[in-house]
Structures are given as structure tokens and as C-alpha cells.
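Following are the structures in question.
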Structure P
Amino acid sequence: MNTKQRILDAALTLFSQNGYANVYVGQIAEAVGIKAPSLYKHYKSKQDIFQAILDEMKSRYDAQAAALNMNGNNAVADANTFAAVSEDGLVRMGMGLFMYFLHDDYAQRFRKMLTVEQFRDPDLAQLFGRQYADEPLAYQALMFSMLEKNGVLKEQDPNVMAIQYYAPIYMLLTMCDREPHREAELTVLLEQHIRQFSRIYSKEDNV
């Protein structure tokens, strides 16, 4: 791990433990084992470090989505992918993303930080809303709309479908965060959720 990566790793750990506002550049430098002037050679400011963490998270997510044969960002492209997979394939993709968000160290620490900071920092509250609500729901709604037009899903309100699909997944994720000893139990429930959702909304000739 090079110095730039070590700075991001130390910063994310401190942000998740103490909150973004309570961490200073000098503390990040100390955690890395360098002086603040040396840190500024790599990043201009704490905000610059934060943006680099966001970029790193996106890169990790894109790699995970690609490993599952998904785009992960382009709902229209992914609608074509999902239209061609079986129920078992849907489970594999859904479980794969869930386990990534649950166990990827970066994603886990970032979620912990935003969960706390949403009550203290209006900007981070907005980021929390985009990251874990608005963007996933918009992506799901557009994808369900495309699958409906392609004759794969029944004609229903895609925005309601997005909530019905995504909300239980996010709830199970936060339950695993709080009670990691229940992961096996909750992931069984997750699989059952994905299968039931598919069977409820798939047209009969696609089941």
C-alpha cells in the first residue's frame, strides 16, 4: 500500500470512529506516520481526501458489479442483463452485491461514518440520502420500468416496486451491521426475499 492509499485508509478509519468534522489533517498524518506537510504533497485538504475516498469506493463498486456481469450504474444496460437471467441468477447477483456492501472494508467504514454524521452535518446527510436511498431507488425504478416494457415484469408502478425490492435489502444490511452474529440467518431471509419478489412480479411465461 503506497502513501496515498495509506492516507485514505487512515482517514476513513478516523472518520468512521470520530466523525468527519472531528478529524483534522494533522491527526490523519500522525496515523499514517508522516508530518502534515508531507500529507499535503498528496492531498490539498481534508475535503480532497474525502473526495478521493468517494472515488475509491466507486472504483471498488464498479469492479464488484463487473465481476457479477453487471454495470451497476446504468439501469438500461442492466435491464437487458436481468431480462436474460434465471431466478437463481438474480439471487446470485443480489447476494453478491449485498455481501460486497456488508464485508468490503471501505464500504463498511464509510456507511458507519455516514450513518452517524447524517445527524450532525447537513452536507453529509444529503450524501447519505443520495448514497443509500435516492440513487438506488432511482436505479431500481428505471430498471423495473425497462423490464416491464420488455415484457419481463408485470405492469406495476416501478417506483413502488423499487421501494418494495430495495427497502428490505437495506434493512437487512443494517441489521447485519448491528448484529453480525445473525448474518447466516439474515442472508437466508435475503434470498427468500429476492425469490419471492421475482415470483410476484415476473410474468407467468418468464417464471
Structure Q
Amino acid sequence: MSRRQATERRQTRETEISVTLDLDGSGQARVATGIGMLDHMLEALARHSRFDLTLEATGDLHTDQHHTVEDVALTLGKALAQALGERRGIVRMGHAVVPLDEALALVAVDLGGRGYASVETSFAGQRVGELQTDLIGHFFESLAAEARMNIHIRLLAGSNDHHKVEAMFKALARALDQATRLDPRLGGEVPSTKGKID
């Protein structure tokens, strides 16, 4: 079976994004967005999903981070959708509960073609590192929309904002690792009673 890879680019007057994604990788990442905490989270996402990810972004950070964070998520989501193709033979659904010290995050995903995100979390501060905390939920919403996947994220415990964010990204990674795996019992069939996922 051929490797499940994709390259996506997005260029607007506000940002320029390039993403290369390999779902059958080993967790290698090269990420540069201009936002250190976002780089760290995307590297964690790649490492714990076992995806190989190369992502470069330049944006109007002199304005604020919104356009860069949103467009990174949109482009990554589009690359994930492209790499999955018709989604034949995949497990499709996955979930993970991940602790990081006092923080505990639960994430469930369904790669069934319906873009939707439900994110329940709260942060003590307006930023974690350089990253604006009000953009974290929006990142997941934008990712879900373009990847055509359902994401539910629940922060079950936590007091440190860095730990909360990192637990959520790692839980998403582990859920995606599970959901994107090929199930040999399916014999390449689409995992849906409809016979296709669109």
C-alpha cells in the first residue's frame, strides 16, 4: 500500500503556510510558525501521533496571532484530509486520556467526514508562552472543519495553563494515531454503513 502523504499550501494577503504530512511516519517534525508555543504543540502532535510533519508559516504577527494560528490549523486539516483520501480501511474513531502532572485531558475523534469541534476548557491567563489562549479552541475548530473530522475535547483537571494545553494536544495526537490506523479486518473497505465518507 502506498504511503499516506500530502502537501498543502495556503497563501493569502495575511499568511503563507506550507504543510507536508505523512501519516505513516515515525513522529519527526520540523515546525516554524513564529509562535514558539504553537511550534512546541505541533511538534508534540507529530511525535505522539507518529506522523511526520514539516510545517512553515509566515504571517502578520505584527497585527496579532489570529490569522497565523487559524491558517496553520486550516492547512494542516486540509493536509490530513488529503492524506486520508477516501479513508478506506482506517479504524476511523479514536480516543485518549492523557495526564501531564496535575492536568488531565480527554479527546475523542471521528474521521467520518463531518467537521465539528466541541472544546470545553478554561485558562487562567491570556497567554501560554507567546500563544494567546483564546485561539486554542479556535485552532481545534479550524482543524476539524478542514480535516472533516469530529473532535471532542474535555479538560478534566488542571491548574497550569501550559500543562493543560500540552495534555490536550498530546491526547489529540494519541486519538489520531488510533483513528488513522489501518484495520486489516476491513480489507480496504470504507468504515461506514453508507459505503463512503464525504
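Quick look at the values:
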quantity	calculated
Per mean count of other Cβ atoms within 10 Å over residues 128-135, the highest-valued of structures P, Q	Q
For 103 (volume of the Cα convex hull per residue in Å³, calculated) the corresponding structure among P, Q	Q
helix-only ellipticity at 222 nm (-39500 (n - 2.57) for each DSSP H run of 4 or more, over all residues; to 500) derived as -23500 - corresponding label from P, Q	P
Origin of the value 4.1, where distance in nm of label points 7 Å out along Cα→Cβ at positions 40 and 184 was derived from one of P, Q	Q
Origin of the value 19, where relative contact order in percent (Cα under 8 Å, 6 or more apart) was derived from one of P, Q	P
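The numbers here are math on the coordinates, done by the rules we state, and not lab data. All of these numbers come straight from a predicted model, not from anything done at the bench. Cβ atoms are built from the backbone, for glycine too; each structure is taken alone.
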